[in-house]
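So, here's a batch of structures to check.
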Structure 1
Amino acid sequence: MFVSGFTIIRNAIRFDYPAVEAIRSILPLCDEVVVAVGNSTDDTLQLIRHINDPKIRIIETVWDDSLREGGRVLAVETDKAYAAISPQADWCIYIQADEVLHENDYPAIREAMQQWKDDKNVQGLLFRYRHFYGSYNYTGDSRRWYRNEIRIVRKSADICSYRDAQGFRTTQNEKLRVKPVNATVNHYGWVKPPEAQQAKQQSFHKMWHDDEWMKRNIPQVNEFDYSQIDSLAHFTGTHPKVMQPRIDRMNWEFTFDPTKRRMSLKVRVLMIVEKITGWRPGEYKNYKLV
């Protein structure tokens, strides 16, 4: 079984992405990892080169900053990395620059890839998600956070990145047929120093919205206000080992009282239904379980 990894990154240092940790978290599972490094205003290219692993193959790309609708540029760049993968790949593991796999999940991931390798009806593998917010001690537990997404796909000319690169579909815009994996993606995109998070918001939203929307909706302040969140839970598990040095360097304070939730009665009722039954009414699912 040949496994390829792929990811995209731009301005990892400027916006404090755990891109190195993300890449290192998939290296043990992969025979190669394609990293598409976009034209950056910092030393992202050197940062990735310094990982210095023979499995890594870097391609340099130029982002089209005029693609400002729906985050389309992210899908375009993801497709560039996906296209550069070796044609012999049985499976392709996609990781975003703020996502990290836990080493405890490696056996389950390998088992699932092996189990479904020869079943061509299975086009991808579905992962659970854990979204950290504010610090490494809290996770989002409200309906605003997506619970699952495709992170392993087959190498195929019929598969492409979808919308803002959150997931994948066929080139005919059909949802992929997937099997669930007993593994979780740790998403750290909402854990950064407040100044880096605010800088990211001011830059990132330009991929979705025009200048007028930016003026109306993104405050021109120096630090992001983490306190305006609806609901969080204390995290009691362990982080991936590759994340520990970054966690040890955390130099800002964030606290939240999980008993004080800011949400409507309707949302509270829906969350109770979900907790009891596991069913999330109205949940967006960009995949077909088979």
Structure 2
Amino acid sequence: MKAVILILKGILMGIANIIPGVSGGTIAVVLRIFDEMIEAINNFYKSRDNFVKYVKFLVPLFLGALIGVGAFSKLIEFSLERFSLPTSMFFVGLVVGSIPLIYSKAKERELKPVYLISSVAAFLVVVAFSLLKEPDATGASLVLTPFVFIKLLLCGLIASAAMVVPGISGSFVMVLLGVYTRFVTAISDFLDEIRLLITNIGELGLFESVGHLFSSESFFIISAMGIGVVLGILIISKIIEILLKRFYSWTYFAILGLIFGSVFSIFKDPLTYQSYSGHIGIMPIAAGLIAFAVGAVISLLLGKE
């Protein structure tokens, strides 16, 4: 049952990570698994006991995240295309609903006005990033070369670092790097290719079908960025662990600023309004407010002891 719950929490993190402006790290804080996740990532290899203990935690969590990304990528893409404002507002509600929990953690040890400096600085960082580039950049046409593989790996590394940090959207960082649309499309294409492989495996044969799948452009993109994601998570988790040990309150107040900044970035993002040409009617606004309330209530309930 514990593994099932972790898979479900991982699914929520995975869904959050494919939506520009929403942070998987924020969802981890709301679900009260952020500290444990950072600890597990940084310590699973240190001893046999640690390996067994933390792998039992990490495997269901990241399996759920993969399910969330794979199973819901088309649904999220559809929702953002057809109902972009209510969809975005639901996630704004999730983010805003997490603020009381994160504030309580920020002042858990001590509360000083000077800590607000880290909140303001972090907020300004996210705002600056959101103003850098319009989030419709897709990059140039892809050529399968070692250089492109390394470039995608580095993009995955940078984006995954943001996925772990509450308040910074990994998918929005992909947008800024110009690889978001390409990555989401690659996931969708790869799933379609798997279905096609299963359908035609009798005609082509197992080895030829698998060889075709693993030589596809979608697999090239996913594998390159996937390696970067793993490296980025390992690196940033160690940094966060050090910050939480040495600068606990500063770090959580910075996370608070990042979260306020992520709300700004969602409202700034044209994807939030892409379903409407020029004018947004009363119904989408009303639906957005309801979706916001639902997201906030869910987040508040999840954040309770």
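Quick one: distance in nm of label points 7 Å out along Cα→Cβ at positions 145 and 257 came out at 4.0 when computed from one of 1, 2, so which one is it?
Details: 1: 2.1; 2: 4.0.
Source structure for this number: 2.
Suppose relative contact order in percent (Cα under 8 Å, 6 or more apart) works out to 21; of 1, 2, which structure was it derived from?
Label of the originating structure: 1.
Name the one structure among 1, 2 that mean count of other Cβ atoms within 10 Å over residues 193-200 of 17.9 was derived from. Walk me through the numbers on the way to the answer.
On the way: 1: 17.9; 2: 13.1.
Answer by label: 1.
Output the label of whichever structure in 1, 2 has the greatest value of distance in nm of label points 7 Å out along Cα→Cβ at positions 25 and 185.
On the way: 1: 1.0; 2: 2.9.
Once distance in nm of label points 7 Å out along Cα→Cβ at positions 25 and 185 is tallied for 1, 2, the winner is 2.
With helix-only ellipticity at 222 nm (-39500 (n - 2.57) for each DSSP H run of 4 or more, over all residues; to 500) coming out at -26500, pick the structure among 1, 2 it was computed from.
Details: 1: -7000; 2: -26500.
This figure was derived from 2.
Of the structures labelled 1, 2, which one yields 1.8 when distance in nm of label points 7 Å out along Cα→Cβ at positions 89 and 105 is computed from its coordinates?
Details: 1: 1.8; 2: 2.8.
It was calculated from structure 1.
Suppose distance in nm of label points 7 Å out along Cα→Cβ at positions 9 and 233 works out to 1.4; of 1, 2, which structure was it derived from? Could you put the intermediate results ahead of the total?
Details: 1: 3.0; 2: 1.4.
Comparing all candidates, it corresponds to 2.
Here, each number is a calculation from the coordinates, and none is a lab measurement. Model, not experiment: these values are computed from the prediction. Cβ atoms are built from the backbone, for glycine too; each structure is taken alone.
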